[in-house]
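Take a look at the structures below.
Every number in this text was worked out from the coordinates using simple rules, so none of it is lab data. It should be emphasised that the depicted structure is a prediction, and the values quoted were computed from it without experimental measurement. Cβ atoms are built from the backbone, for glycine too; each structure is taken alone.
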Structure 1
Amino acid sequence: MLPTTQRTLLARVARAQRDGRVPSLVAGVVRDGELAWHAGRGALPGGADADDVQYRIGSITKTVCAVTVLRLRDEGLLDLDDPLDTHLPGTPFGDRTVGQLLAHLAGAGAESPGLWWERTPGGPLAELGLSDDDRVLPAARRFHYSNLGFGLLGELVARRRGRCWTEVARDEVLLPLGMTRTSTRPQDPAAAGHAVHPWADLVLAEPEHDAGVMAPAGQLWCTARDLARLGAFLLGDTGGVLSPATVEEMTVPAGIDASSPVWAAYGLGVQVHRVEGATLVGHGGSMPGFLAGLWVDREEGTGALALGNTTAGMDPGLGAGLLADLRAAEPRIVDEWSPEPSPVDPALLGPWFWGPSPYVLRAVPGGLLHLSGLGRPGRTSRFRPGPDGTWVGLDGYFAGETLRIADGHLWLATFVFTRTPYDPAAPVPGGVHESGWHHRTG
């Protein structure tokens, strides 16, 4: 990384630590699958390397929890449409699905009942005393962030695996990714959690406990170097823990956070933000005494992280700012274009018509097809090869729909795309009026 870039990044981190009055702050940038740059400011544990100091990462733990759930799905042990009762019977959320819980669409309460779970010791699920009062919204009605929901997901994983969630996360996610300095309780060197007085430059120690069944919602402690490895995972270096296709599935927005001042959504265990033209995937985290953030730009192949030991005050836009600085100072040089075989006969590409609306079908890198409006807005989707010569929608309006190219037409859902507008020789639903195209409207 260029010295000028490093200075720009350091200046942003230094200002965030000073202006946010963060007792200690470690931040870094992920590039080429590793922690390419990092810096520490403030009172770090004596003699410790900044990238090896543990901080509590709060809700970034939810991303790890989601990975443990999706591993079960990919193994065929559950489906995202399964009601929770199928795998975790006896809760008030039995009719809510696994996928709804992952995307915060299950209408579960934001917090677990009882004392503030983040500042008091936790116990098993039975001690939560869940009731119908914890169902605060109908299922799939709106996004509602739920720590309780991820506690339930962790318990689901524990029941399916036959051991506690923390052990599953360690053995199936953390260790395979090389995150050997990530743990459920602090291991030295670790930062001490503090609250900073709102009107004076004073600090107060914050408590730290085992969260019990709520651990999957925010229990983990992590170093900058380990968090960078999780960032590389979100960028596609999955280490065999999940397939790249499943990680991409995690990043598809499911629930929209209407309270956010910017475009913000939630996928499956990850937050998805649109900031100044860039789509950032990752998660923020907060627990008493700690704030954290991990954000990656999958288009640029870069990520940024921040770890601070304060309950409030750290700039929530620090990660996005570091990525913006990096894009401006050292923009990614994209791969060279070179010809590659067309996944279909090139004669099938080009203009098509849905009724009178012009579309264009293109071959795009990766062996995919791309359908979009031609010269005007249209329903846009990419398609990957499917079984029996069909194609399956990856995104957009036709996500999940099957495209068939047969008999000189495109067959997509109930639509028939033809080479000319309302081709009278084509099987257009509803038929084509016998008078054909003419200049009279009366």
Structure 2
Amino acid sequence: MDQTQSGTSGIGQRLRELRLKRGLNQQDLASEDISISYVSLIETGKRAPSEAVLKSLAERVGCSVEYLRTGHDDATVKELELKVAFGDMAMRNGSNGEALQAYSEALASAPLLSNAMVTRARLGQALAFEKLGRLEAAIQLLTTLYEDPATVAGSAEWAQLAVALCRCYRESGDQIMSVEVGERAMRKLDSLGLDLTDDHIQLGSTLVSCYRDRGDLGQANLVAARLMTVAEQMGSRVARGSVYWNAALVAKSQGRVEEALALAERALMLMAETDNVRHQALLKSVYANLILESDSPDLERARTLLDEAQLGLLEVGTAGEQAWNETQLAQLYIQLGEFDEAAARASRALGLQRTDSRWDSATARLVLAEAQFLGGDQLTAETTLRAAERQLDQLARNRHSAQVMRRLGDLWQRFGHPAEAMAAYQRALTSMGLRALPDTKATALPGTNQRNA
């Protein structure tokens, strides 16, 4: 902490007040390393004492270094540190709003905290913003911490910040920045020549997910294969589980569903022996989704996984994560032929969403429309589908949007609206960068009469 944060005059004034209160003179504060004139200069605010001098003077006047420096006693500092610790605990328990409040209250008195404690509170605040869906605020805080000269490249803290920043850019829909941050961080690690740690493996795994969301499946597959080799050699169960998890999603995106199932099962086995309830729940939901998309789905197995996932997410998951699992349950009940239950689950997923500008809520609407249509309420289904269509038109165009648009087109086709289906398919192709041929009706061919063209 900067010794001048409270002002040298404040330190000098408190030192003088305590000296007089104890009935001491300046000579009583002097020592072999601290002259009487130096004490006088400190008391008049003309010199800022070093940490060693501050400690020596605090002992002589009978106070803490923190009080001499800031005017606050250790009890105040301890209370603020407990707020940060409470924020950490609340985050682990999924109480993200309470965590954010605790971190913010501690940071309101940041000058009283050590640099390490301030950094810890700011990181917690950023992660709480992320969990609450306030991604812009999270990115701003994470960027400040990541680019701080005090953050040592290659350290566990640095890797954690890089992972969080990649993740937030990805969730905000900025796939370009998510990949750029991840690639830059990986290049930095390579240039440092450091041994890979679990944090570094997690960074690579997050980069795989960013490649996948951007549609760069070849690169995602290459990085995932490299990480699996490294993780098996020296990674913890959590690191290995994370790598297999993302490799499963890449395989799914490439249409290799059976391979994706095997990778997800491997990831689940590794995660099952850890104490991370949230990761276990999310992975169960992913695994169940893969089962539902397989050629011969084991619906009871999928139901068990999704029910277990929901119990875990109710305990420590975010509203968005619970909503995504409810959407998977809705798809399960559609396959079971229980359309009313499917519609109820999809509606609950929409209720849990914090904003309409997310792919998850658009997908939930599509599932709701399908359940309504199969349940015999085609008019309501069409209304729901049009609401999903309007929502999709407001979102960024990428590979993810193409997948959802394709699903929209399939549902319009099933509802008997081929024109709407064709429009959705065309938007899906555009999302992948495949544009339609230019309209040639207004362009006359050489040697033709333009009026007759």
Structure 3
Amino acid sequence: MTSPSEQLLPGTQRALLHRIATAQSEGRAPSLVAAVQRQGQIVWSGSRSCVDGHALDADTQFRIGTKTFTAVLVLRLRDEGLLDLDDPLEKHLPDTGVGGVTVHQLLGHSAGLGAESPAPWWERTPGTLRPELADVLGEQTRMHTPGRRHHYSNPGYTLLGALVEKVRGASWAEVLHHEILEPLGMHRTSTQPQAPHAGGWAVHPWADVMLPEPTEDLGLMAPAGQLWSTTGDLLRFAAFLAQGDGRVLRAASVEQLREPAAPTESGDWESNYGLGLQLVRRDGRTLFGHTGSLPGFLAALWFSIEDDVASVVLTNTTSGLMAGGVAADLVKIVAEAEPRIPEPWRPLPEADAELLTLTGPWYWGTSANILRLASDGGLDLQPLRGNGRGARFTPQPDGTWIGLNGYYAGETLRIVRNGDGSVNHLDLGSFVFTREPYDPTAAVPGGVDEGGWRGLGA
């Protein structure tokens, strides 16, 4: 239940209900359940069903994908120092035949592996048909040169699941339960269905009739797509993916999941992939999350960091309904009908006088930039106008600053001083920023013409 202060306006609630009702009707889905979260609280949930009086709710399980969960487990291993994302798979999981690809490439689907395992169709057949990794990979393991392009690979995530098992010495399902589901309170998420749960159906494309879909234990392929969950649990997971949780994965590592991992085929940023997370640009906002499909089920989870809104859509049909599009629309409806109210501005609890002297305008050549002291104690450098290069910086013990994002991510910002301690210039990856355009008193590379600035007739 939501408190009155958390509830959405009646018009917003009706718009959400209308969207899922339209989706269920036009998509001819046996049932559909959806929920929306704002500022960490579930503010709306709704469902539609072809069976009168059949009330689905946030506690009803549907089958979902698993890749984001597997990616979180791998990042946990990295944070513990048990592996590096640039490690070749062979270092930890030998004799796969594809050991030269890196952990990072597998996470971002740029390892060049095939999209699917060899026949028969793995999602509708028991995992016992593929008892070894070689059975999952098949003979043609490489479709593309590793690292060159994004090519979605379910076998790639099977390898990551096997990597987790090898390093942890426990099954993927056990590690998942103890390291993600239990700490986040996702008690209605499991590798096998637990009542109440929906049954999976295939709907005939040209007639209003249905066929039940088989529900198989996928064995080694489980890390690529075998979980059952609810809208309530998945919104807990969305909150974690937006903010991090020290019990599972720190905020900086969660942010890394959201960073594009490989160029898309077209080079278009409208759709990209991080590490186990999809990234899309829709209606002027960036959405993070993942869609999933298994025979009889479609699922989608999207969240907007800027709007602090997340949505989940789960349905029990094999095709015919774009769950990802519906979930994105739910985020849009809430974000646009009831925009996020910003937190009140508050001054810093204390100010560093030395840092304050650095704030204000700085010039790279003739390009004007503004340096601000951020609320978290870092520095923020942004161009004064246009689409120049900006970045946030975090302090280092040696007095330098490291770029956190954008063009200067990982680059070092140094404060270069004169002999009397006054600041001469800022050095950012060899670029010199001065207080005046081409300041003659600063160490500008190439020097500054002695005649100074002049007009046309000079």
Completion exercise
Taking mean count of other Cβ atoms within 10 Å over residues 33-40 for each of 1, 2, 3, the highest value is that of structure 3
Handout entry: Which of 1, 2, 3 leads on distance in nm of label points 7 Å out along Cα→Cβ at positions 129 and 361, largest value
Key = 3
Handout entry: Label whose coordinates, when Cα extents along the principal axes in Å, for residues 137-256 alone is calculated, return 48, 39, 30 (choices 1, 2, 3)
Key = 1
